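Any read-out appearing in this document is the output of simple, stated calculations on the displayed coordinates, not a laboratory observation. A quick note: this is a predicted structure, and the numbers were derived from the prediction, not measured. Cβ atoms are built from the backbone, for glycine too; each structure is taken alone.
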Structure P
Amino acid sequence: MCSELCSGCEQTPLFLHLLVRGRKATAPSVFILENKMNSFLPVDEQMDLLEKGAAEIIRTSDLRERLEESRKTGRPLRVKAGFDPTAPDLHLGHTVLMRKLRHFQQLGHQVIFLVGDFTTLIGDPTGRNVTRKPLTREQINLNAATYLDQAFKILDREKTEVRSNSEWLGKLGYEEIIRLSAYFTVSQMLERDEFHRRFQAELPISLHEFLYPVMQGYDSVCLKADVELGGTDQKFNLLCGRELQRHYGQKPQIVLMTPILEGLDGVQKMSKSLGNAIGISEPPSAMYGKLMSISDELMWKYFLFLTDLRSSEVETMQADVAAGKLHPMEAKKKLARTIVASFHGEAEAASADENWARMFQQKETAEDLEEVAVAFADVAGPEPKQIRLPKLLVKLGLATSGAEANRKIAERAVRLGGENAPGVLITVDALPARLVVRLGKRAKVAVIG
């Protein structure tokens, strides 16, 4: 059954013709990167890049073994990630998987960008308490076209195998669907978190939703995937691929999962429907401004998953901030510049940086704020020109006590000249000093001398 159904369909979906510059994507050999024997990096070096930002690998030992085999035979691994075109635009949350795909691509492996134009008709139940509203075929095709255009801002177009799962899923007959479904039980499906919660709450579960993980698993069979990437919320679906590959006599794929990226609120998964997303097609200034609005804590996760910096580089920067060698605002500016540059270029990133500084940092000193004279001796720290910020907040009347001031500083609620306060001790360049101190919506100018 599989050899016939997985050979590709006679007609390539319209959006692939539009996006892949006239080249058909109906055969697995399309876009495969040729590799000479032993042209791959040593396995340890490959693993160093591939494990960056990975939440879980099932199993790491199997991935190492598959990489060793690839080095011996010269055959690149087939690495798959699927994207359902449920909306016209991608956001930074989607690019976490794409960057990991690019890591495999940079190491010489064959990356497969799978457009789930058929599974979108079902709707992925992941994270859903209700059945997804189905999209029309026209909506799906339009969304898919924009997905690919945006994806190639990260992936190498010439080295990416683009496939559509309607190639094989659209050809399945009723008999084949029954045979596929027979590999799984209802109790297995109800173990899945989303289904279990809905079942316990007596919320509807449509029968077709049970087919989604089966179809995603069958994609891996048809593509003969060595590795499949997905978010941690996709674990059930990814494991279905391993199960079906066993039934079809294939080596079960390695599953590499990345954490879910929180949106601007730092709490919920990045989603345009929640209004906490940063679209990768947004203008440079809008993207830069949104990145500067995230919390200092979330900044490190964005560095790890949305840039090409090594984990060790991110850790070094984080240590410098903790030690007071680097201001958090400067680190965040670097993050914003790096991400904007990756989608819009260095010149646009530099321009966005300048515009943001002019609009937000400089306006702190342009406001008509109350000035308060403060004697240096009343707020002096242990070192020359060092000031105890909690005492300064009390002197300015922005905090009622030292305890409240310390709490607000720890909450990153205090800003100095437009930047988050680095800690309870701050150093001024010279005395007298003029500082714009802001706590919440209240701000004053401290004239220290």
Structure Q
Amino acid sequence: MRGTSRTERTIFQYIDKPLLLLYVALTLIGWVAIYAAVYNEEHQSIFDLSQNYGKQLVFIGSSYFILTIILALDFRIYEGVAPFVYLATLVLGVAVIFFAREVNGARAWFEIGSFRFQPAEFMKMATAMMVAYYFSNTDVTLQKNKAKVVLAGIILIPIAIIMLQHDTGSALVYFSFIFVAYREGLSFIYLLAVALAIFLVVMTLLFNEWAMGIAVAAAGTLYVVLARKLRPALIRSLLIVVPALILIFSVNYAFEEVLEEHQRQRINVLLGKVEDFKGAGYNVHQSLIAIGSGGFFGKGFLQGTQTKFDFVPEQSTDFIFCTIGEEYGFVGTFLLLVIYSALLIRILEVAERQSTRFARVYGYGVASILFFHVFINIGMTIGLLPVIGIPLPFISYGGSSLWSFTILLGILIRLDSGRKLSLR
């Protein structure tokens, strides 16, 4: 009995305190920001459970409870249950397509009274676990094509399910796993290929497929003409030019047939092809006004006019960053980015010191998912990226996202504390 008590104290003693403190800080910042974003003078108490800020407090409290359970469990359980968690979330993801009510064109939420549960949020965590499980339980090397195909399958299956839910924003998050693959030996060429593909897509949308096709073909021809060895240069050129041409001439089809009308409009606004301040570009335009009006030090707590008069839709969820920008200015947003940077750096440090491949790969999965969310959310809020509707980790209003991010980070903290305990 005495030994068990000492072991339990040791487990919590070896929890990484910087990660825990950064997590708590972000949840509390989010709570205060949500209070400002949806402030109601008739319900001024931040603890009022009838308002979203009161509900967020419940979500935060329940998240702390979930984290406590995660930290109390044996750290070895997480690797073993990874395939079951992955399959369970996939089943929920498929079920929501058939049984959920359509909201804003997407079937992505189960509704229980006023509470909404989004399986896609938990699928990200489960996929990170499954990717780590695959690397740890087989002799995986990404120099082999079979390993690449299996890894791609693990990632593409949830993407396909989420696309069937018409939730493109959540589906894009899974492409962050390419950074995990790169850490585990994927050639840098693949990262360059992804960057080139994004560039070609954007340029094709800005101009047209024939102009881009001619430009790519001309560049490939010029490379062959200038090369010293004709045959190898021709082969290399064809390996790049042919897939590039296929991509270029597929862009318009995907743009018109795959994306929803509101998604097409948002991209056109971002690219400057249309100006629609009262329609697709309204959210971003108002967000930029809010952030710009904050200046260097901000207008002060509850003093933001854009926030107070509800000019920015979804301001407590997808556009919560502009609330912080208006009330606390450049200083506030800079400090928030410092906190996020500290969190990501600490996660990478924790991942690198792990003694098992499962824990290390999982740590990189956590960092990749959080980085993608922060980068995309803030990018769309300041008008640098299209609006795709993904939350700002630990800050945006919502139970599903907060719980999923808590579980995502909590498992890493528990794996790390277990490693420290085993070294004693």
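To test your reading of the models, identify which of P, Q gives 23.4 for Kirkwood radius over Cα pairs in Å when calculated.
For Kirkwood radius over Cα pairs in Å, the value 23.4 is produced by structure Q.
Where does the value 26 come from, among P, Q, when relative contact order in percent (Cα under 8 Å, 6 or more apart) is the thing being computed?
Q
State the single structure among P, Q that was used to calculate mean count of other Cβ atoms within 10 Å over residues 196-203, giving 14.6.
This value belongs to structure Q.
Given a computed value of 0.30 for FRET efficiency 1/(1 + (r/R0)^6) of positions 68 and 188 (r between Cβ atoms, R0 = 35 Å, to 0.05), which structure among P, Q does it belong to?
That value comes from structure Q.
Tell me which structure, out of P, Q, gives 3.2 once distance in nm of label points 7 Å out along Cα→Cβ at positions 76 and 348 is calculated.
It was calculated from structure Q.
Could you figure out which one of P, Q the value -13000 for helix-only ellipticity at 222 nm (-39500 (n - 2.57) for each DSSP H run of 4 or more, over all residues; to 500) was computed from?
Value -13000 for helix-only ellipticity at 222 nm (-39500 (n - 2.57) for each DSSP H run of 4 or more, over all residues; to 500) corresponds to P out of P, Q.
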